[in-house]
Every structure is written in structure tokens, then in C-alpha cells.
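I've put the structures underneath this note.
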Structure P
Amino acid sequence: MEARAVAKYVRISPRKMKPITDLVRGKNANEALAILKFTPNKGAKILEKVISSAVANAENNHDMDTDRLFVSEVYANQGPTMKRWRAGSQGRASMILKRSSHIGVVLKERA
């Protein structure tokens with residue numbers, strides 16, 4: 001049995017999220033939350049919310065033991081990109097890409 005939580009359309013690029021997801025992959029849920037609490041990134045705060053949501057889903061929806069949960073999957077896939085324009089030199093326009101992410105977590109119970 002597994003518990004999931006997904007945050008979609010988060011305004012942070014997946015490239016900035018992937019190193020943070022690598023920190024917690026395979027760890028116990030409580031340990032992962034402790035690591036993210038002391039990681040000074042915007043993405044760490046977002047991922048902390050997603051993991052705590054998955055823990056709440058596991059406890060309330062699936063009657064799983066929260067002390068035995070671990071992060072089996074965590075991903076930060078690319079969401080839609082907002083395209084904006086900025087004035088460039090000599091009358092040109094340069095494009096600004098504002099990327100977004102879909103962040104997902106899957107928790108499972110250790111046997």
C-alpha cells in the first residue's frame with residue numbers, strides 16, 4: 001500500500017528542485033522532514049509541505065503507521081512554462097522563461 005501527494009504548477013524550476021529531491025529519496029518520512037526543515041532553499045519548504053501532506057494522507061486515508069513510512073518515490077517534473085518578453089538592445093526583445101514544476105511524493109511502509 002502507498003500514499004501519494006502531488007503539488008502541481010509550483011513556480012520553481014525543476015532544475016532547482018532535483019538536487020533537493022535527491023536529498024530525501026529513500027529516507028524515512030520523519031528523517032526527510034527533518035532534513036528539509038534545515039535546508040535553506042525555497043524548494044525545500046515546498047517539498048516539506050508535500051511530504052507532510054503525503055504523511056497525512058497515509059495516516060487518515062490508508063490507516064498506515066507513520067513511524068514506518070519511507071519516501072519510495074519523489075520527483076520534480078516540468079510543468080508549463082510562462083513566456084515573458086523583456087526589452088533588448090537595439091529594439092530587440094529577449095524572451096524570459098518562467099518555469100514551473102509538478103512535485104510528487106510516494107510513501108510506503110517498511111515491512
Structure Q
Amino acid sequence: MASSKAYLAFILDQLSGLEDITYRAMMGEYILYYRGKIVGGIYDDRLLVKPVKSAVSLMTEATCEPPYEGAKPMLLVEDVDNREFLTELFTAMYADLPEPKNRNG
């Protein structure tokens with residue numbers, strides 16, 4: 001099941017307090033970037049983020065779910081209605097996320 005553009009718009013609106021949130025459509029789903037780093041994505045109208053240390057510590061009760069069959073599990077963000085939490089989560093995760101790969105080399 002592909003994610004809806006309405007859910008993408010909702011999540012982007014929830015993250016509107018952050019600068020430099022971008023996304024890329026991929027096979028009916030959406031990869032989310034924060035300041036150029038992949039934070040997670042929207043898969044089957046679920047917000048999933050990479051299970052980096054800061055995300056795990058902020059979401060101690062979160063379940064891990066694969067975004068699609070055969071993929072590495074990611075953390076399911078259930079509190080998507082809480083703008084402040086989402087802003088805190090993405091801000092905290094930034095330092096733990098790997099630098100983007102250089103596509104030119």
C-alpha cells in the first residue's frame with residue numbers, strides 16, 4: 001500500500017517548525033531528510049525513523065517495524081500529533097545520523 005499525499009502533507013506541516021525538511025518520493029513512499037540527512041520516511045502512512053541512539057532514548061516504548069518487506073526495522077513514531085515532540089526528535093537525531101554519501105565520487 002502506498003502512502004497518501006495527504007499524510008505526507010500532514011507530517012510536513014507537523015515539522016514546519018524545522019528548517020530544511022525535504023522529501024523524495026520513492027516507489028509510492030517518501031524518504032524524509034533533515035538538513036540533508038535521511039531521518040526516516042513515510043511508509044504505508046506510517047512515520048518511521050532510523051533507530052539511532054537519540055531516537056531510541058526519546059521513544060523508549062516505540063516498536064520497530066520494517067518499512068517494507070526485507071528492510072531493516074525502523075522506529076514507529078506514534079505521537080505524530082505532537083509538533084513539539086517531532087521537532088525535538090528530529091533535532092536530537094541530527095547529530096546521530098550519518099553524513100550523506102557523496103554521489104559525485
Structure R
Amino acid sequence: MPEPVSSDSRGWATAAHLVPLIGLSFIGPLVIWLVKRDEDPFVGYHSLEALNFQISLIIYMIASLLLMLVLIGFILIFVVPIFALVVMIIAGIKAANGEFYRYPLTLRFVTG
């Protein structure tokens with residue numbers, strides 16, 4: 001049975017997922033990953049997941065803007081942020097519970 005994750009680790013991991021909601025996009029998860037990746041594997045995993053998701057989200061939003069030329073972008077420009085909000089909240093809850101979470105539809109640019 002795996003050992004329980006400390007409350008400090010759960011807090012940092014949760015922050016990595018939820019800090020983008022206050023406008024820090026990929027910067028928050030990047031800073032947490034750079035600071036905590038070597039000292040805490042749980043936080044390293046979650047912050048790296050959040051970082052890759054935020055980078056993917058930026059790409060999806062740019063694609064949505066470009067796709068407005070063929071009208072589908074007008075739908076995507078609303079659907080993508082709603083999807084992002086939902087999965088970020090799910091990821092934050094999973095991290096707070098000491099569980100691992102892998103974002104769907106995420107391009108993994110940064111590997112640890």
C-alpha cells in the first residue's frame with residue numbers, strides 16, 4: 001500500500017492546478033514545478049501535468065480564434081474554457097485527496 005501524501009504536498013499540488021484560475025496561466029505551475037520537482041515527486045507530477053495542460057490550453061485557444069474563420073471557432077471559444085475549468089477543478093480535488101490525475105487532451109511538451 002502506498003504511503004499517504006502529506007498535507008503540505010497535497011496543498012502544493014492543488015495550488016499547481018488552481019493557481020491558473022487567478023490569471024497566472026502556465027507561470028504558476030511552472031514556478032511550482034521548478035521549485036518543488038526535486039524535493040517532492042507528488043508535487044512534481046501534479047505541477048508538470050498542470051503546466052502541460054496550460055500550454056495545451058493556450059494552443060487550443062489560439063486554434064479556436066483561427067477557426068473563427070470557418071465559424072466552428074465561435075463555438076470552441078466558449079467550450080474550451082468551460083472544459084478547462086471543469087478539468088482543472090477535478091484535478092485540484094484529486095490532488096487535494098492525494099490522488100494522481102492525468103488531464104485529458106493534453107499535449108506533453110515538458111517532461112520531467
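To which of P, Q, R does the computed value -11500 (helix-only ellipticity at 222 nm (-39500 (n - 2.57) for each DSSP H run of 4 or more, over all residues; to 500)) belong?
On the way: P: -11500; Q: -7500; R: -22000.
Computed on structure P.
Check the numbers for relative contact order in percent (Cα under 8 Å, 6 or more apart) across P, Q, R and tell me which is largest.
Numbers: P: 42; Q: 25; R: 32.
Greatest value across P, Q, R: structure P.
P, Q, R: which one has Rg and Dmax of the Cα atoms in Å, as calculated, at 17.1, 65? Don't skip to the end; give the middle numbers.
Working: P: 17.1, 65; Q: 13.0, 40; R: 14.8, 53.
This value belongs to structure P.
Every read-out reported here was derived from the displayed coordinates using simple, explicitly stated rules and does not represent laboratory data. If you're wondering where the values come from, they're calculated on a predicted model, not measured in any experiment.
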